[in-house]
Every structure is written in C-alpha cells, then in structure tokens.
Structure P
Amino acid sequence: MPRISPPLQQEKLGRELRALRTAAGLTIAQAADRLHCANSTVSNMENGHTLVTPGYVRDVLDVYDADEPTRRRCLDLLTDAHRKPWWHPQYRRVLGRFVVYETEARLLRYWQAQVVPGLLQTLDYAREVIAADRPWEEDGLVQLRARARIARQWVLTDEADPLVVDAIVSEEALRRPVGGPDVMAAQLTRLLDAGARPTVSVRVVPRSVGAHAGLTCSFVLFSMQDLPTILYREGGIDEIVDAGLGVAEEYERRFEHLAGVALPARPSAELIESIREEFVCTGRALA
C-alpha cells in the first residue's frame, strides 16, 4: 500500500493552485469571475477544503495558463486526492488530522513525557492508556481506538518506504505501571524491538536530568515533502499547528534540547531493559 494521504494531496493541490493564481496576477475575485464561480469556491479549493473534479481543475489550469509539467503535476495530485484513505471506513470515526500527516511524513520526531509514543505501543498498553484518558467512553469505542492506533503502525514496516522515527521519551513514562507488570513488560519489549529497526531511534531522558524543556508538554513534529514542518501538540486540547505560523520552530528547539539531554541509543536500550526486568522480577518498577 503506498504511503499516500488523500486529504494531504488535496491540500498540496490547493497550494499549487494558489501559487499559480498568484503568479498569474489574479485576485481570488478575479479568478472566480473568470471561472464563473463564487469567491468561496476558489478559496475553499486553495485551502484544500473542497475536492474538485478533473474537469474543473483543467478549467482552472487553463485560466492560469499553466504549462504542461505543472498541469500533469496538478492532475496527479488530484488523482491521489480522490483515492480512498487507508483508514476509511473502519477507523474514520476515531482517527483525526494526525493520521493525515503521519501517513505521508518522511520523518516523525516524538517527545513523550507521560506515555510510550503511540506508534510504538502494544495493543494492551494502548487500550489501557485510551481507557484511562477517556473514562466516559464505551468499551467498544475504546477497543476501536486501540485497534486504530495499532493499525497506524504499518508505516513503520512498509518495505518500500518506511517512516523514519526519532522518539524521545521520559524515564517516568517507562516506569508508569500502565495495565500492570505483564502489560508493561510486553510494552518495553516492544519498545526495544522497535529501537532495533534501522529506521527507528528510541532515546530516554533519565530522571537524573531534572528540569528540562519537555516537562510541561508532549508533541510530535512531522517533516513532510513539499510542505513545511507540521506540529502536533498534546495537552488539554490536542491540536495540529502548521509551521508556517512560526509556532513549530519553538518546538524544534525544544526537541533539539531534549535530544541533547537524552541518553544515546545504546544506554537508552540498557535502561529500558533494566526497567523491563524490574517489572518481570518484582511486578513493579523500582523507585
């Protein structure tokens, strides 16, 4: 399955069409007049909010006097935008904007202060985390969210184009007894296995570091092809923030700081194994 995110292809097409309109020296109102449509139609198309037909895109390209390579590129984007997302229909209800960017990201930089990163979780661990985070939800919906989280992990093992992950996690998150010792032992084994993959790096910020730039937040940075870095920020209300707004730059600096205080990969793996053994041998992580 190709790592193509149709909603993201739609956004890319919108950016292309906006750039073409600007290069043609047309305002939204002027473009709408030539296309015999409402201003909002042009605006929604450029913002990626409206999935248009091939015939309409050809009309737009004619008005903007696009050259042949540009026409092919735009029509290819439109073809991909009309694909069915891999998460439809089974997980559409429980997967939001995060998966739109994760599916096509070239590099994903994780900082997790509280739990193991979602892409590296086991099913049992994911179910416990989601149930604790959403105690009002029915068990069936919790189960669906957990299965969706595991389904997302195919991007790590895609043979043709695996996602590169640089994950940094706090030692506290690894010691938190989510679901009991058996769940934690299996989860830490999974983390070690993931870190052994050539495209996945797992590093730990030890408790001995004390205060650091990741104490009050968890976040993910998506590095995309042909798009600025995208920030996903957790805490209270989770949100996606486009780096074009300048906000993600601060979090890139935070990640650099965390990378500087985290243990290297091998000592991190040794610490994870040590904590895993504590859960196996004593039923808990030692203080």
Structure Q
Amino acid sequence: MPPNLEASEKETTQLHEVVWVRLKRLLVWLLLFGIFLRYASIWASALTGASLPGLGSAGFTVLFAAFSILHASDMLGWRRALLFLLVCVAVSWGFESVGVATGAVYGNYHYGDALGAKIAGVPLIIPFAWFMMVYASWIVAHILLEGAGTPSSIGGALARAFVASTAMTAWDAVMDPGKARSGAWIWEKGGPYFGVPFQNFVGWIATTVAIYLIVAVAFRFVPRRQIHSNTRFYTGLPVLAYALVAFDHLLIETIPELHIVAAFGICLVALLAILRLILVRDAIALPD
C-alpha cells in the first residue's frame, strides 16, 4: 500500500473514532439531562399538585443504567465497562435470589408485582437498578479518596470498595422504607427501621463490597485501553447523578423523618464529593 494512502486511511480511522467519542459524550450529557428532567417533573408535581407524565421505575432505571454504562465505557473502555456491568448484574442477582429464597442475606422479603417480570423471584430490572448506582458510588469513592493510595493496589481497592459500599447503603437508607410502603417489595417480618430490618443494610454492604472487589480483581486480567483525554468535570459526571438522587430524597420523601436521614447521609456524601470535584484540580485516578 502506498504510504500516502496508508496515512490517509489512518487519518480517516482516527477521525471516525473522534466523531464517535464526541457523539457518545453528547449522549452521556443528554442521558444525564434526562435524569434531571425526570426528577424535575417529580419536583414540579409535588409543588403544583399537577400530574405530569413520567418514565416509571423501569424506564428511569434503563435511562440511568444507560448513562452509567456509556460513561463507564468512556472512562474504562468497553471491555472493562461491560465486565463491570456483568459482574454487577450477576452478583446482585445472585445475592437477591438467595435473599428472596432464604431470607439469609437481607432478611425475609419478597417482591410485589409493580417492578415487572421476575426470575427466581427477582424482577429483571433490579440488577440494572443496582448497576446504575453501583457505578455512580464507585466514582464518588474514587473522588473522595483521591491521593489515598493507588486505586489498583490492594489497600486502595479495599478502601474504595468500603467507601463506595457506604455511599450505596446511604441511598438504600432513604430509598428502602418508601419503596417497601409502596409495595415494590414486602418485608415479611417488618423491622425496627421504618419497617426495614437492620440485616438489610448488612446485606447491602456485603453485596456491594463483593461487587467492587470482584471487579477490582477482574480488571487485573482485562487491560485498560488507551482512552481519550477527559476533563475532571466530565469524569465526575456520575457524582452529579448521585447528587440528583440525594436531593430528590431530601426534597420529596413520603416518610417525613427520612429527611434528616437524607440530609446527614446521602446528601452529605454527595456534597463532599462535589466539593472534592470542584476544589481538587488533579485528574481523577481510576484503576490502571
């Protein structure tokens, strides 16, 4: 092949890649805007009393999960992003199915019919609901622990798994009681925390730590591809998605007492992550 033709083909390939990356990032921004619009419609309905159309739980989960997987593909490459998704779906479904069957993980519970079709008692949408916030919490942890060991080291991976699992469980602390009261799932023996057993939160920590540690180990066998440069703010976009979830629970909560839980739980985590995102100027370190 003549050198000039080879160079031309290389330039064309690079151009196509740049165009694809820019289109993907535009889609990431649009999906984040969609998440904002969904919450904005809820807030507007609460303030005005008007009934506005919405996506429903399943539609919103698909929207948020799509945002997470596309952003992850930009940060980690498609192989690692899909690996992250598959590990999360498999582990969360495994824990949930055992939990529904035995009560040994989260306590005795079962799902209602509101969340759609089930496999082994677990709605198909649930593992993707785990992923949408598992990834956002993972980015939150990397921002909060910047400079505290390298993400790929054993200590760094353990620390980030613990912080990310805490960020995830802070979400469940405000989400679970309301969802249970709406009939999305039923706690068969109730519990001391607004009808939720404390075992549930131990199960959440166990599930998320397992996901993060398996992902950390799996990443060692899947090289991180060379990615295009990202701004610090773009890398931290999942923090904004996490913050929208936090603010929603602070503003709209069917159980009034949970406002204080939201303020000093998930909202505090979101605020600290946003402050770190703004005040620290270095690039956000992700696993090599």
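Computed quantities for the displayed model
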read-out	value
If Rg/Rh (Cα atoms, Kirkwood Rh), for residues 27-98 alone is computed and equals 1.11, the structure in P, Q	Q
Among P, Q, which structure scores highest (criterion: mean count of other Cβ atoms within 10 Å over residues 67-74)	Q
Of the structures P, Q, the one that 18 was derived from, the read-out being relative contact order in percent (Cα under 8 Å, 6 or more apart)	P
Read-out Cα extents along the principal axes in Å, computed value 74, 45, 40, structure in P, Q	Q
Which of P, Q leads on mean count of other Cβ atoms within 10 Å over residues 139-146, largest value	Q
If distance in nm of label points 7 Å out along Cα→Cβ at positions 19 and 219 is computed and equals 2.6, the structure in P, Q	P
Label whose coordinates, when helix-only ellipticity at 222 nm (-39500 (n - 2.57) for each DSSP H run of 4 or more, over all residues; to 500) is calculated, return -24000 (choices P, Q)	Q
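Coordinate-derived values only; no laboratory data. Bear in mind the structure is a predicted one, so any value in this text is a computation, not a measurement. Cβ atoms are built from the backbone, for glycine too; each structure is taken alone.
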